[in-house]
1. If log10 I(q)/I(0) by the Debye sum over Cα atoms at q = 0.08, 0.09, 0.12 Å⁻¹ computes to -0.92, -1.02, -1.25, which of I, II did it come from?
2. A value of -21000 was computed for helix-only ellipticity at 222 nm (-39500 (n - 2.57) for each DSSP H run of 4 or more, over all residues; to 500); which of I, II is the source structure?
3. If Kirkwood radius over Cα pairs in Å, for residues 22-365 alone comes out at 23.6 when worked out from the coordinates, which of I, II was used?
4. Match the computed value 7.6 of distance in nm of label points 7 Å out along Cα→Cβ at positions 246 and 438 to one of the structures I, II, and report its label.
Structure I
Amino acid sequence: MVETTRLSSLSEQLVAIGFERLAQGSPRVLSSARFAQRNGLIFQAPEAWQSVDELPWDQLAARSGELLANGPLLLAPTWERRTESDGRCAVGSDSFYAEVMISCRPPSPDAAMAVLLPASAWVSDRPWAAEMRTKVAEHWDTLLVLYGAGMLTQMHVSMESAVVFLRPRAQTRPVLKVFQVPCPRLDDAAVVKDFERLLARQGGRGEYGYVLREPPGPDQGLYFDRFDPHILQRREDLAGFGAVNALGDLFTFHRAPFSDAVLKRGKQLTSSKDPGGVRMVRPRDICRDGTIAPPSEETLWATIPEDQQLAAGDLVIRRLIAPFIVPPHGFFTAEVGEDDLPAAASDQVVVLRPIKPLSRPQARLITLFLRTPLALTLSGPRLATTTMEALSALPVPQPDEALTKALDEMTAAKQQFKRWEQEAESVIESVFLEKTAARARARVIDSGRALRLRVEAASLLDDLGHSVRTRFPYPVAYRWRETEARISAGDAQAAYAAILDTAEQLLCYVAQLVLALTHAQNITLGAVTAIRDKLAGGRSGPGFGDWANVLNEAATSRQLNNLPEAHPLNDIRTLLAHADAEKARQALSERRNDQAHLRRVDPIELPHAIDVAFADLTRLVERARFLADLPLIEVTDVRWDTFARTACVEYRELAGDHPVVPTRTMTSPSNDLEKGSLYLRDTDGALHLLRPFLIGRDCPTCRTWSTFHADRVPKGAVVFKSLEHGHTLEDASPDTRHLLGQIGLV
């Protein structure tokens, strides 16, 4: 019985559109007498197209030249391969279609042909495929490659095909368009529309395809993800974690020969009760969550030489993966721990052993990355099994110092929570273990008290007010505490004023950070001119609008786009970059202006105004949470060790709503730190000088240590104003005025 295969309805529609746009006509179809590796299976042309009698494979190239002289052609060469003497199919260059493709010649400069091939012919990097594409490229330019799984009926749904549109070789290479039919498909009409838009494009990317202005050489496999602009961008973005290494630079790769059959044949199988038995880790044992499943009744045990067993720190990966269809996960990967040993890997598991010992954050980040869909995408064409070559070349991110610290802290927190959970479980289970109910009751109450206090303290961290009062820099935390106190006291006028004051001082503090950090980068913002003019005026210094201008300019300044990823300005710039924060800032600014110009809120409407204004302030503070990771530091003493090339630094971390904090000690590689000056410490631990934009002094009015910024520069003196309470400090030193001139404020 003769069976036929044909293009699916969607594939037929897309190919027809391709011919209409690229060849201005419907094609004739030329196919082989036996299309696929199955007796009697032939390719059937769409009804609307003229079909030429099927020919033996070795006549297709010559016949295609004759037909191309009269119009466009769809060529469907046989996908069969020569067989070896034992009946097995040969691979690679022994495919008949490779010889057909190499032999095809365009009869005229305007000939147009599309070829239906297995996708592997165009995506594989293997020598036979690269050679075929190279010889084809001597005579043809590739205009379009259309990929899709399930494009042909009577073929397995996972079988990926490619329809390649070719034109005779021209002096100027045309742009190359690549399209992949999504699988599974949700909306055929949307796929068709996106395909039509792609054919009209001369650059860029659509939903399911993209245009390559500079097509790769034919020696490179053109699998869809390899040159996808979205994937290339995400690959480059990996460097944002710190660094990127090929997996093969960090690990050696092993695949043990221990299949079930080999173990059985070698009489190596044993049981868990055997002291010499080793647990075999098979693909099903590597779980999606990155763990190795505990032994079960189906677990195999065997006697394996010690040098072929797994070691703590090894990574194990399932070798078998689902081809063609992108799963919602990446490689099934797990890190081997001490609790998993002794163990060995089966032949369907790839073992990665670190070349050098990895830190816990390194190993953790690599394992997490390998489990993402991006890792599977970057590993190369979708094949049924993971290859050593693909894994070796796979780029993986390496954490920088800040991310390493964060991962360490998260791991420590996870372990601490687990200990607390175990402690709580132990207390609960001990209820009926005491000799008397009274003793059991007392034990639960006493032992549970510390646990309850820990939970209460942890819960407070989700409260924004608590975070601001305890972790934000002192000037902001002090103002926030003042606002909360005024609101709770019920004095509406004082509460409303405190909200507006806090909003202004929050922007002022962050603006001072921007001015100090941009000055250190030799960048001058345009907003500095307005601030300089107001300082020189001598009557009223810069205010709410000036600080907002600084932050808005920083958010959009191109000069700041190329800063290192960990530079604190990258976080600071986001404060007003969000529409909700900018809207809240504008509303608070208008309220501040109304208040200053005696357009005060009516007492009856004041409670509602307080609610709305405090909500806007809260929105701003939420966007300023990065301040908790950028501590304000006052250096109290510095002792430089010339031989060690480090400085012992005593400092006060001014976090929270009170200036009385303990003195701490750290080491620094810098020998230019200033005793008595304020610094910003970033997430990498680097210190950034804030003087003279912000200075710390005892206030002459309230005798409290306070932070000050330049407010006015009348003749003969510089007047600084406190961020905490608005008191002023006058400095008549010529050096101070000269210093402000050096930074552009005078």
Structure II
Amino acid sequence: MKRFFGELQRRGVIKTLVAYIGLVWLVMQVVEVVSGLIDVHEMVGPTTVIVFACLLPVVLYISWYFEWHEGSMRRTVAIDSGKLQPLGFFSWFGLVTVLSFSSYLGYDFLTNIAAEKAAEAEGQSQIKQAESIAVLPFTDQSPEKDQGYLAVGLAEELTSLLGRSEGFRVAASRSSQILAEKGLPPVDIGKRLDVETVLTGSVRATGSRLKIRVELLDTETGHTLWTENFLRELKDIFELESEIGRAVINLLQDKYLEAGSFKSLSSTSSTDAYVMYLKGREEYRKQTTESMKQARKLFEQAIALDPEYAQGYVGLADTIALLGDGPTQFGVLANDVSATLAEQNVEKALVREPNMAEAYAILGYIAMIRSQYEGSLSAFDKAIELNPSLAVAYMWKYRALYNLNRYEESFAALQKATELDPLAKAGQANLGWELSRRGKTEEALKIYQQLINDFPDYNMGYEGVADVSYSSGDLSESVRYYLKAADVSPDDNEPMFRVVDVLLELGMAEYAGKLVDRESDDYKSFFLVREGRYDDLFDYLEFQLKVHPDDPYLTFEYAYYQLMFGDFKIASKYTEIALSNLDDDFIYLPHLYLPAMQNIFIKKQLGETQEVIRALAELKEKISETDQAGWYHMFMDYSKARVYYLESMEESSLESFENAFENGWRQWWTRFDPIMKPLFESNEKARLLLELHDEKIETEMQETLLLPELQALASPAQDAY
């Protein structure tokens, strides 16, 4: 170190440093004096300081190699040789590196200072570091209260605009609107949506003039962070949206956006087209068949008023896509027709505005309509790239990934969708279902209970609780919630059918018979087997097979009951027929795998050892895939118990059966299961567990009998459902 400082002194580096500091001080004095005499730009002082500071490393580096001698610069001789050495590659490389690094630092500092001063001049310097926001529907303050479409539409546009900002999570408009309609205060809405800030305001239209007031609130403290009033012409609404969005970003993010740098992508030159578009959005939000038809007409009128209106084409494409005849659509158009028409309109939108995230999301949805799930993902990813807060893109991506059996990725997309849009009913129902099949029953119940609280007239919340209760072995509770689901959705037969299923599971055929027609083809075989009328059961199924000889599900049902209560040879014959016609999705259900296991059991009884080994290996691979997908259910434990017993692994089979029982396994046919029956007969612990299992079913039956909802529904005066 001593030698190094000696070398600095010999080369004149320290002397140069002192002289440089003196020069800088002198120049700064001159700048200060001049600034006081004349009006100079506010950046002169900061620029001078930064330039001199960044030049210092360069000056010191040069002074290491050169010295000032008798009025001219000359090279400094090396101390070891006493001779001048030519500047080599590394010396020049070092000079370029120091110069480049100093220039970069200077530019970065100057840019940041300029942005800060510009923000201060506009009153938009950062007042809070926040990474999340919700835009609430604006209050309609028009005298006639007929500007609701404008108030909500403005909030939707601002949500979409802010969603494009990287690193800024924006809650979906739909959730904000639902909570606002419930009358919650803005701060409470922000807390429910788990955002740090809330943007709210009011709008009043008088002729073509708009009076808009905006207010930015801190969710944690409830304090107002910023408020502003705007008086503009309706034709300037898009510039105003951009101005408000830019102000919010500047106030909450550690960056500064210059005026004109944050533009709305949904602008139109026709105010009439914009109004027509907002009215179309108002109809679209109602999500009924008639409202969607009306929305389509309004979007078409908006485009007629301005054929260059990209957002109008997007709205029209979205509506037409949802008018298809798929299970989650409105059934007005054939799917191929709706997909083609929607695609044509999306392409028109992208020609006019190639960076609209919503357009790419709809392209992905159109691909899903056509079952092109792999192809849809690139469109969804592009939409998310352009707008990381676009909840619907994540929701549709979840569906596409699920159909591709990419379950963990699909679950992650669903979680993101519900984070952005926590009051989306379908999203919450799907999240509850995904959690429950992963064995996270407490989390699933919390989701479903919140769904019931938010939407007491929505049946899926009740059905969700019922499904989780059933899977947990709480059969009486499942009956109670299926009945509630049937009450809030009387046109949906599924909840009542599930009530009947559980009642038959509990051996309550008499009660079940009061709720459905026990002679119907949907239920006759279930009533016959639960009442122990096996001869009548086989006669009925044989007749049905003559009527429907090509029905593989009916064939398997006949083989299944024959194996438990009838003839082994008949069961063997019809199992083989069923398996030759059943698709893999039925054979390898994620829970029971009934046909595959039944086939293995029969082959084992027939002594076909090699076939049993092959089929067991294939079945275990399918179960392993289910495990890897994160699925968990009591049925999985019972399935493993059966597989282990088929492999003659009695202890492992017993352990899995015990796990299934503890996790809620309550199936009436367990005692008659031909695969497990030898274990129950030969193993004392297995026999005791089976007795406990049957006692639990009896307890659940007694508790179900006490349900007042069931008593009222199944009274003698009650007609069949």
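FYI, it's all coordinate maths here, none of it is from the lab. This structure is a prediction, so every number in the text was calculated from the model and none was measured. Cβ atoms are built from the backbone, for glycine too; each structure is taken alone.
1. That value comes from structure I.
2. Answer for the origin of the read-out: II.
3. It was calculated from structure I.
4. It traces back to I.
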